[in-house]
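Student: Following this line, the structures themselves.
Just so you know, all these numbers are worked out from the coordinates, no wet-lab data involved. Here the structure is a predicted model, which means the values were calculated and not measured. Cβ atoms are built from the backbone, for glycine too; each structure is taken alone.
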Structure I
Amino acid sequence: MTVADHNSAIEATFRIEQAKLIAALTRMVRDVGVAEELAQDALLAALEQWPRSGIPEKPGAWLMAAAKNRAIDRFRRAKLIDAKHGELQAELGSESDAQMPDLDAALDDDIGDDLLRLMFISCHPVLGRDAQVALTLRLIGGLKTEEIARAFLVPEPTIAQRIVRAKRTLSERRVPFEAPRGEALNERLQSVLAVIYLIFNEGYAATAGDDWMRPQLCEEALRIGRILAELPHGEPEVHGLVGLMELQASRLGARRGPDGEPVLLLAQDRARWDQLLIRRGMAALSRAQSLGEGLGPYGIQAAIASCHARARTAEETDWAAIVGLYGRLGAVMPSPVVELNRAVALSMHMGPEAGLRIVDALIAEPSLNGYHLLPSVRGDLLEKLGRCEEARVEFERAAGLTQNARERALLLRRAEACAGRSVTGA
């Protein structure tokens, strides 16, 4: 095996262990920035030693041991006060002890709680949403700075600054490494879920750039969501979100044509939908339903996605059920965007005129000003009603608002097709 192959295998192993390692180290040193540095030190040690000795049978335990040793060295060099040193030694165990503690146990002790706390820190309200996203992808997802920058089309120095400032803010504010309790727990958990879904959505339908989708972000959001779903919390919405992402991710292979062009839901080849992800999504939705008296916003959206997943063809879709679910969603999470989606479902169930009445009522909604999907949906409904010239105007307006090149090209093609039918009177 070449050095490059060794390094690639080591980095892949480290990425699997990284979140657990940083979470456990943060519990010990009480500083997420220091914990990440110690984890990186452990990686460097692995890159130096493992090519000669091979990857250990228990790489997580090896990395934890290396990180612990560097933590002891770091605090000794810093000449921390005796109280701090004593606190660290009580947590890490004396370096002079001939009998080292069980490293597997040290890595796994409270690991569920540690990972949950690390997620809460990454999404702490003292940080802005952009910083929360970057730090979550860095600490929990294990993405490198350049990977995050590339995914969000942001300069790498900008992402690096966000991460550095986020860690500095957490340190300066002395944010405790603990899970909130009571009502604060639910509020913070909703923030964690929102960050995970934001990451997923950016991968599912990129807001800008030349690519219609960025599947890597979907995969990272799913991985983080699955980790969260396995931790002790008993919150139905966690499973609702995972179910929603699994079901939506099942369509990724069918959402893009041979040349990377967008393929919309009703035109997709459903044979290309991933049946394993559909089964996982249905199971997560069932879990969410079993844990609470009623589904929350993510659970309801997962139920909507399940209606699509159950339909073997677009024509078999239960649009009446979807309209009802959007009504429930609007009741628990009132939003013009939810109402716009309900209009689409209603148009499929009762005809384009029914949907257009709702869409026309949303035109004056300030929060949708500049939202490209409003004229896009309106153009689609007008086209179905044969009002091609009006549809062309709407598609062109939508194309001017989107920042995604693939979506813009699709909208302009639809506008051109409407113009052709207007000329011929078709």
Structure II
Amino acid sequence: MRLTPESEQIVAATAGVVAEHAEQITTVFYPDMFAAHPELMRVFNKANQAIGEQPQALAASVVAFAVQLIDPEAPDFTPVMQRIAHKHVSLGIKAQEYTIVGHHLLKAVKTVLGDAITPEIAAAWDEVYWLFGCSLIAEEAKLYALAGTDPAHPWRQYRVVERFEESDDVFSLLLVPVQGDVPTHRTGQYVAIAVDLPNGERQPRQYTISSGPRGDSLRVTIKRVHGVDGAPDGQVSSWLHANARPGAILDVSQPAGDLVLDDSDATPLVLVSAGIGITPIAAIMEDLSRRQPDRKVRLFHADKSHDHHALYDSLRRQVLAMSDARCQMWYEEQAEVAPTLHPARSGFMDLSDIEVPSDAQVFMCGPLPFMRTSRLALMEKGIHSENIHYEVFGPDLWAQNPETASV
């Protein structure tokens, strides 16, 4: 996959300017596209648009892809592309929508950079976009096919059969398809749930499957989002908190996500999470306690308090059921003693005096600043960056930070 020689030369000469204005370009692009195609708001997270995370993620991805095309020493873009493709299939993105995105993205480039964008420069960056888009279309087609999903009908109805209150704001839903069998999924994956809101809007959100493969149901664990600093409460999480009761029917996507447990690996595992980031970790622990109860596992979790620690009881059972599993927790408000597990520590997570196997595979999930700090601490302990894997809820802004761009 290469640019034509003419385009490669132009992109190399203009990449710095485009990168400098990339976020401004995307903030022009999204309103323009949604004004022309309001139906696309049904597949984009309005909250991420409002706080600017989606434009930042798109800008970072397109620039990183372009740099990879012109610089043989640049980090491989394939892992990022695969992650984006998984996000897209969970949202039901269709191949024809790339034409709409491409048109409005190039239009935004011309709007922001004005006369600096000659026809030759426009053609070169159009070529970048379509190499980017076609790579994603191919990867998404493969994911749809492997799951047996018709891209024209990506949503499937599920019934809520049980609900569990994990804390004041966190709840779990046990879901089964209205028709057909439960789809196979790999431990650590997620699904999107799309809801029709009272104001007539339809919005999707992604939630980790917080159980290992069961064959008869899927469990998702959801945190009701409260707005802070003037931001509104989460639309979808609030709706689900109020309405997702046993008997409710929900539109659910196929399982997706590339942060998955390797069934054949037996190396030590280090699991690092904060807050609702415990959900993929819970799925991994449930699976390991059944299939690899003797595997060495070190679980580190940070939360506001013990009362806020979702899925604690099941995690406790799983840790105690494994022969070489150890758990350490940090609570901001107080350090309660967790029965039979290691006493919790007060304050924020601090891994400086924690022993970890240097040959471990690491799975992390939590806020980006938390994961960046944890990653650096683990690397200082001898764990190679290639062995540190992460999951982000929402747009992936990991590559925005130069210290983490190579992960």
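Student: A value of 14 was computed for relative contact order in percent (Cα under 8 Å, 6 or more apart); which of I, II is the source structure? Could you put the intermediate results ahead of the total?
Tutor: Working: I: 10; II: 14.
Source structure for this number: II.
Student: If we compute volume of the Cα convex hull per residue in Å³ for structures I, II, which one ends up with the highest value? Mind showing how you got there, number by number?
Tutor: Working: I: 172; II: 148.
Largest value of volume of the Cα convex hull per residue in Å³: I.
Student: Using distance in nm of label points 7 Å out along Cα→Cβ at positions 16 and 320 as the calculated read-out, with 6.2 as its value, let me know the right label among I, II.
Tutor: Computing distance in nm of label points 7 Å out along Cα→Cβ at positions 16 and 320 on every structure in I, II gives 6.2 only for II.
Student: Another one. Which structure, out of I, II, was helix-only ellipticity at 222 nm (-39500 (n - 2.57) for each DSSP H run of 4 or more, over all residues; to 500) derived from, given a value of -23000? Can you show the working numbers first?
Tutor: Details: I: -23000; II: -13000.
Derived from I, not from the others.
Student: By the measure mean count of other Cβ atoms within 10 Å over residues 208-215, tell me the structure among I, II with the highest figure.
Tutor: II
Student: Matching task: 4, 13, 20, 28, 21, 10, 3, 0 is the computed value of P(r) over Cα pairs in 5 Å bins from 0, in percent, for residues 152-215 alone. Pick the structure from I, II.
Tutor: Value 4, 13, 20, 28, 21, 10, 3, 0 for P(r) over Cα pairs in 5 Å bins from 0, in percent, for residues 152-215 alone corresponds to II out of I, II.
Student: Match the computed value 1.8 of distance in nm of label points 7 Å out along Cα→Cβ at positions 272 and 296 to one of the structures I, II, and report its label.
Tutor: Value 1.8 for distance in nm of label points 7 Å out along Cα→Cβ at positions 272 and 296 corresponds to II out of I, II.
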